[in-house]
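Q: Several structures are given next for inspection.
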Structure I
Amino acid sequence: MQAGIRDAEFDDAGAISEIANALLSSTAIEWTDTPHTPEERSRWLAAQQAAGFPVLVATRGTSVVGWAGYGDFRDTARWPGYRFTAELTIHVRQAAWGGGVGAALMHALVERARQAGKHVLVAGVDGGNERSLRFHARMGFREVARMPQVGAKLGRWLDLVLLQRILDDRPVPPA
């Protein structure tokens, strides 16, 4: 069954938290040990909406099976030169891995970024997360940096891999 994609609603905060927390204690998919709460995710969702940044959910039937969004890459208020670049996050329920949910979310997120005038999407992925690195490569991202041992979790140093996808062929930024 194909996943439906829609804008996240506040009622989705519980499912978004659950998906983000599912592998938190056993993997370095996210570099935190603190579980997300529906209340924290509701505040985050409100902040995303206020800033004009999308948060999308993938659904199968009435269940949320994945979510994705983007926000500032660095601080565009302080450094407006980054305003055409955004950093994404994408999470899919493990039971839905390999079923096209991530691709559907990514295609929709890329389209939203293009509509918003973004030029580049950046993803920061744990260097040990080969599945995510392959996924991003299939989605048109290329590795542009590998930063050894910049993170720590689960008793080991973690490498950060930065990937990017250029979204358009504008030769110069808009005035």
Structure II
Amino acid sequence: MLELIKRIKLIDERVFEAMLDRRHPSADRLMRMLTHLGGAPFAILFVGLMMASQAPPLAAVGREAAFALVASHAFVQLLKRGIARRRPKLPMGFVPLVKAPDRFSFPSGHAAAALSIGLPLAENLPGRLGPIVLALAAVVGLSRCYLGIHYPCDVFVGWVLAAAAHVFDIVALP
């Protein structure tokens, strides 16, 4: 088991560094903007606006997103404090492009928040809008690696927590 953890850590670090190597000034600006879609101020405001909507279908989506957001965030915080994985140490010549919200990296709360909102929204949007919303949620997660403050596994586990909260919401809370 220890050998598996070491291999995962090595792959995690290599993928992280490969993302850093592909930074570009125009993408830097875009990633800085997009990453905020997974931050608490935007996520809470957006879900609150959906819940307050006079359109019953949108209000229902808002309630689903709120449940997934709260549930995933609770697990994110439990794991962050329990595991206490430090933020990535950047290679020489690289700097984080945004300020980290705290000192712990695992799992990514921004990735969890973006997908917690994206999944119920995508399921209820017509046509090609659903996949676009999911792609945007995925980019929010990937932006956290690109910006230098999360490893890929942090993002992946954030997505898993969001998906699990969403599935639980669908199954247990009709």
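Q: Quick check for you: by Rg/Rh (Cα atoms, Kirkwood Rh), for residues 22-109 alone, which of I, II is greatest?
A: Numbers: I: 0.99; II: 1.07.
Once Rg/Rh (Cα atoms, Kirkwood Rh), for residues 22-109 alone is tallied for I, II, the winner is II.
Q: Which one of I, II has P(r) over Cα pairs in 10 Å bins from 0, in percent, as calculated from the coordinates, equal to 11, 37, 33, 16, 3, 0? Before the final figure, lay out the partial values.
A: Working: I: 9, 36, 40, 13, 1; II: 11, 37, 33, 16, 3, 0.
Answer for the origin of the read-out: II.
Q: A further question follows. Given a value of 12.5 for mean count of other Cβ atoms within 10 Å over residues 6-13, calculated from one of I, II, which structure does it belong to?
A: Derived from the structure labelled II.
Q: Among the shown structures I, II, from which was the value 0.8 of distance in nm of label points 7 Å out along Cα→Cβ at positions 38 and 118 calculated?
A: The read-out was computed on structure II.
Q: Among I, II, considering only relative contact order in percent (Cα under 8 Å, 6 or more apart), which has the greatest calculated value?
A: II
Q: Continuing with the same structure: Determine which structure produced the value 14.0 for Kirkwood radius over Cα pairs in Å, for residues 62-133 alone, calculated from the coordinates; the candidates are I, II.
A: For Kirkwood radius over Cα pairs in Å, for residues 62-133 alone, the value 14.0 is produced by structure II.
Q: Supply the structure label, taken from I, II, corresponding to helix-only ellipticity at 222 nm (-39500 (n - 2.57) for each DSSP H run of 4 or more, over all residues; to 500) with the calculated value -8500.
A: Details: I: -8500; II: -24500.
Here the read-out was taken from I.
All of the numbers you see were taken from the coordinates with simple rules; none came from a lab. In this text, all values refer to a predicted model and were calculated from it rather than measured experimentally. Cβ atoms are built from the backbone, for glycine too; each structure is taken alone.
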